[in-house]
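Down below are the structures I want you to see.
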Structure I
Amino acid sequence: MATAGRRVLVGRIVGLYGVQGWLKLESWTEPRLRIFDYQPWLLGTAPGAVTQVDGVKGRSQGKGIVAHLPGVDDREQAAALVGQEIHVAREQLPDTAAGEYYWADMEGLAVFTTDGIALGLVSHLFATGANDVLVVRDGERERLIPFVQGSVVQLVDLAARRMVVDWEPDF
């Protein structure tokens with residue numbers, strides 16, 4: 001599977017912390033402090049417009065996490081970064097175990113029923129309390145398919161960029 005050049009969204013800068021340039025973060029890594037293990041960060045709000053940042057330090061603070069970026073030493077500099085998304089190069093992430101997948105790797109997979117009917121492409125995924133959900137779009141409609149391996153998801157072939165699901169096309 002080609003991952004070279006791909007970026008994975010791992011968090012976002014959501015606010016300011018103190019007056020010395022510290023920032024509040026939202027992290028989507030597990031555990032959430034692992035976001036600091038994946039550096040350099042690629043900060044940006046639009047595709048292509050990114051700034052590479054290395055040497056970020058951070059810690060837990062109350063119920064959240066905070067970070068200090070090199071060269072950002074006052075509140076005014078930090079305020080300019082609020083709203084930036086934090087991406088990392090896909091190659092920085094560790095390999096997954098058999099049967100485990102990064103959401104970013106499943107985005108764009110062609111989805112077919114067990115009868116070979118094309119349902120569309122995986123647009124994105126989201127978590128629910130019970131299971132993750134695939135959002136599959138074909139241009140005309142959007143399907144929400146539970147990502148439950150074995151009963152619904154029959155096959156994930158990242159190399160072939162396809163997925164097979166036990167799902168009714170009209171549902």
Structure II
Amino acid sequence: MQDASPRRAVFLDRDGVVVRALVSGGLPRSASTLEELEILPDVEEACSVLKEAGFALVVVTNQPEIARGTLDAETVAGQNDALRSALPLDDVLVCPHDDSDGCDCRKPKPGMLVDAAAQLGLDLASSFMVGDRWRDVEAGRRAGCRVVFVDRSYDEQLGQEPDAVVPDLGAAARWILAVC
């Protein structure tokens with residue numbers, strides 16, 4: 001009989017953590033095409049190590065370009081399908097809204113993390129959020145996760161302190177495994 005107790009997870013922001021973010025005006029943006037999507041060098045190994053350690057891996061990504069009409073949902077779905085094929089992910093959740101939509105899923109709100117926890121039987125208190133923006137840090141805190149910040153030197157400030165600051169997902173994975 002399989003253990004039904006909640007599992008721990010690592011929630012991963014997509015752009016800037018899993019794939020290369022395209023920086024414009026000091027802030028990151030998503031790839032506009034499947035061809036622009038580039039998995040960062042340390043990501044495959046980091047995901048494999050975390051998966052082998054028993055973590056569920058869930059990408060949680062804001063994609064406001066969909067609401068703004070500058071990127072279509074089909075392109076984002078194709079990009080996420082490519083990530084699912086390349087990485088051992090349990091799920092990819094997308095918020096297609098902009099701030100003005102007032103949804104519960106757009107980070108810094110914790111909706112995507114809470115939904116994933118309910119759907120996959122995840123324990124948020126023993127889970128981690130890895131992100132490269134203040135929105136990720138805030139969403140992880142609101143969900144009750146420990147937070148690892150990947151510092152990409154964007155032109156924005158953090159509102160809350162993360163538990164760790166690292167240069168990439170590989171370093172985040174090493175930190176997570178060291179504290180577990």
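Please treat every number below as a calculation from the coordinates, not as lab data. As the structure is a computational prediction, the values presented were derived from the model and not from experiment. Cβ atoms are built from the backbone, for glycine too; each structure is taken alone.
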Point to revise | Among I, II, structure where volume of the Cα convex hull per residue in Å³ as derived comes to 115 | key: II
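Using distance in nm of label points 7 Å out along Cα→Cβ at positions 9 and 57 for the comparison, can you identify which of I, II gives the largest number? Show your work: numbers first, answer last.
On the way: I: 3.0; II: 1.5.
Largest value of distance in nm of label points 7 Å out along Cα→Cβ at positions 9 and 57: I.
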Check your understanding: For structures I, II, which has the highest computed value of distance in nm of label points 7 Å out along Cα→Cβ at positions 17 and 129?
Key -> I
Review point. Of the structures labelled I, II, which one yields -10000 when helix-only ellipticity at 222 nm (-39500 (n - 2.57) for each DSSP H run of 4 or more, over all residues; to 500) is computed from its coordinates?
Key: II
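If you rank structures I, II by relative contact order in percent (Cα under 8 Å, 6 or more apart), which sits at the top with the largest value?
On the way: I: 19; II: 24.
Largest calculated value belongs to II.
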Exercise for review: Taking FRET efficiency 1/(1 + (r/R0)^6) of positions 25 and 49 (r between Cβ atoms, R0 = 25 Å, to 0.05) as the quantity of interest, name the structure among I, II where it is greatest.
Suggested key: I
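Quick one: semi-axes √(5λ) of the Cα gyration tensor in Å, for residues 97-136 alone came out at 18, 12, 11 when computed from one of I, II, so which one is it? Each step should come with its number before you reach the end.
Details: I: 18, 12, 11; II: 20, 14, 6.
Derived from I, not from the others.
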